[in-house]
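Visitor: Structures for review follow.
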Structure P
Amino acid sequence: MQSFEYANPTTLQDALAQLAPRWGQADVLAGGTDLISLMKEYVHTPKRVVNIKGIKELEGIQKSDAGLRIGALVTIDELVENADVKAAYPSIAQAAAGVTSPQIRHMGTAGGDLCQRPRCWYYRGGYGLLAMKDGKSLVPEGENKYHAIFGGGPAYFVSASSLGPALIALGARVKLASAKGSREVPAAKFFVVPKDEHTRETALQPNEILTEILIPAGASRNATYEVRQKEALDWPLATASVALKMKGSTVASAKVVLGHVAPIPWDAAGAGKLLAGKAITPQVAEEAGKAAVEGASPLSQNAYKVQLARVAVKRALLAAVGGKA
């Protein structure tokens with residue numbers, strides 16, 4: 001690990017003053033479950049690390065008439081256990097519970113989950129976000145069994161966020177603060193597909209800190225379903241998060257978002273359109289799963305993800321309406 005300066009501010013403004021205008025100069029430390037490994041692997045070599053764990057204003061979960069506020073420093077464990085989250089936003093609690101390592105749930109934070117870097121082994125091996133060598137991506141003809149089936153390049157990594165699909169389905173926003181002020185970004189626009197090695201995979205700027213997540217009020221049936229290779233510590237192979245606005249027993253509107261199948265949480269708009277005006281039955285849920293994967297372009301080793309995503313959508317829908325998943 002390269003040597004670095006260490007800042008330990010206790011207020012948000014002090015922390016923001018320690019950041020820099022360019023990536024690589026300063027990194028934010030929250031739970032540290034991702035950053036420390038990046039630094040050990042020399043993928044990140046910041047000149048300064050800014051520890052925000054002591055900033056009280058970034059903590060806590062608050063319910064109001066406007067919805068739910070989740071502080072950036074709220075741990076994954078807190079999301080699993082919080083009564084308000086479980087009651088109104090079970091998709092968030094289910095996504096958080098999918099992080100099966102007790103140690104990571106205890107240390108990892110909601111903000112860190114959204115900002116974590118891709119798990120792609122080419123990126124972690126030093127080939128950059130686009131896994132380029134001699135002007136060509138290594139992924140399409142390489143080891144790609146865990147890579148994207150949507151997007152078509154040039155980025156083939158999959159978004160690592162567990163909470164992202166559920167937050168997008170629920171219409172959440174994230175608040176980003178800099179020394180000049182703050183801005184709110186829809187969760188759907190927070191994740192971006194990098195077009196070159198100078199672009200990041202989120203809308204976060206190097207002089208900003210993600211401070212909170214805001215989920216709007218409004219009743220919906222929502223659920224998250226993940227498919228994993230193993231139940232022990234592992235990232236999902238495919239995820240589906242759904243949020244349904246109901247009119248009686250039929251769907252008035254639906255949002256279906258896939259995870260771990262694209263460089264961003266993937267809006268399966270076709271599935272949402274198919275569900276409108278229908279009651280959720282096993283047959284309808286299966287049809288929605290098929291619609292969700294239309295346009296998928298699997299690589300040489302990951303066609304299995306198409307079927308897993310179909311199954312995840314079906315089971316998430318059935319879980320959302322209380323049916324057997």
Structure Q
Amino acid sequence: MAVPFFSGADVERAVSPHEAYDAVTPDRAVDAVRDAFVAHARGEWTMPPKVYVTNYPAGDFRAMPALGGGFALLKWINSFPGNPALGLPTVSGVVLISDAETGALRAVLDAGSVTALRTGAAAVLAAETLGRADARGAAVIGVGVNGQAAVRTLLARGHEVTVWDVDEGRARRAAAELGADVAPSLPDALGADVVVTVTPGHEVLIGDETLRPGQHVSLMGADGPGKAEASTGALRRARLFCDDWEQASHGGELAHGVEEGAIERGDVTDLGRVLTGEVDGRRDPDEVTMFDSTGLAIQDLAIALAALERAGDLDLRTLEL
């Protein structure tokens with residue numbers, strides 16, 4: 001059986017905002033991820049929480065299944081922060097797409113590119129849904145592969161973007177390549193109307209008194225056990241949203257607040273419920289809103305299906321199975 005294989009470049013050509021075929025909709029990834037959130041909130045798309053196989057401090061493996069749109073997905077992906085020093089990517093893996101009626105394997109995709117696109121899309125979708133209508137500048141903190149995807153998506157949707165990274169050289173290279181500005185300092189970046197954090201999650205960036213009224217923060221880095229980008233005090237000051245409570249409360253940014261008894265289920269709203277109109281998003285211009293992203297298999301499914309739609313336009317390799 002011959003199965004099409006989407007390399008990272010193939011996925012980007014099919015879905016990415018800076019290389020999309022359809023110039024009228026350069027933000028296909030955002031639209032796809034929005035539709036996935038809505039389908040999940042309505043119970044039309046389903047997924048169990050992701051499963052971690054850890055080998056700390058080296059890294060971890062994650063298995064992420066989902067079902068929706070007539071397809072089933074399994075993403076097998078890993079995160080090894082020390083890999084760049086070895087000349088290897090931090091994140092790698094594969095996405096398998098199967099027909100939900102027959103079980104037949106329909107496509108294999110590079111997981112790193114799928115992850116980057118859905119991470120950037122989710123960060124921007126949350127910011128545009130929960131941020132102030134008059135929000136101006138956005139700052140992306142951490143410009144690895146996923147951070148750069150967030151920058152591209154923000155720029156594609158007309159936002160002014162600054163970047164900051166612990167590696168100043170990397171920040172300058174990313175800014176020059178993507179067409180963004182470099183923030184003078186971390187406090188300057190944290191002062192933007194919209195803040196997107198895409199760090200490894202090993203250090204708290206946002207302290208109890210860091211944020212000012214009216215800001216929105218998309219917390220994208222703390223996507224596993226033991227990680228945090230914001231203090232519990234900062235979380236308590238904000239109106240909290242998440243992609244999925246089960247994942248966020250056990251292995252996301254909110255987990256440390258839940259463990260300390262400072263955050264309960266009633267304190268957190270699922271973003272999908274806002275997108276369906278079931279509950280309100282931002283209720284006051286002075287609210288600080290925070291979105292905890294743990295990364296959902298339904299988002300991966302949405303990006304994979306968006307890529308699959310373009311399969312006929314690409315010169316794809318095939319795998320003989």
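Rule-based calculations on the coordinates, nothing more; no lab input. On a predicted model such as this, the values are computed, not experimentally measured, just so you know. Cβ atoms are built from the backbone, for glycine too; each structure is taken alone.
Visitor: Determine which structure produced the value -7000 for helix-only ellipticity at 222 nm (-39500 (n - 2.57) for each DSSP H run of 4 or more, over all residues; to 500), calculated from the coordinates; the candidates are P, Q.
Guide: Corresponding structure: P.
Visitor: If Rg/Rh (Cα atoms, Kirkwood Rh), for residues 162-257 alone is calculated from each of P, Q, which structure is the one that comes out at 1.04?
Guide: Structure of origin is P.
Visitor: Of the structures labelled P, Q, one was used to calculate relative contact order in percent (Cα under 8 Å, 6 or more apart), giving 22. Name it.
Guide: Among P, Q, the structure yielding 22 for relative contact order in percent (Cα under 8 Å, 6 or more apart) is Q.
Visitor: Upon calculation of Rg and Dmax of the Cα atoms in Å, for residues 74-265 alone from the atomic coordinates, which of the structures P, Q produces 17.1, 55?
Guide: Label of the originating structure: Q.
Visitor: Work out the source of 16.8 here, i.e. which of P, Q gives that when mean count of other Cβ atoms within 10 Å over residues 2-9 is computed.
Guide: Only one of P, Q returns 16.8 for mean count of other Cβ atoms within 10 Å over residues 2-9, namely Q.
Visitor: Here's a follow-up. Assuming 17.2 is mean count of other Cβ atoms within 10 Å over residues 122-129 as calculated from a single structure, say which of P, Q it is.
Guide: P
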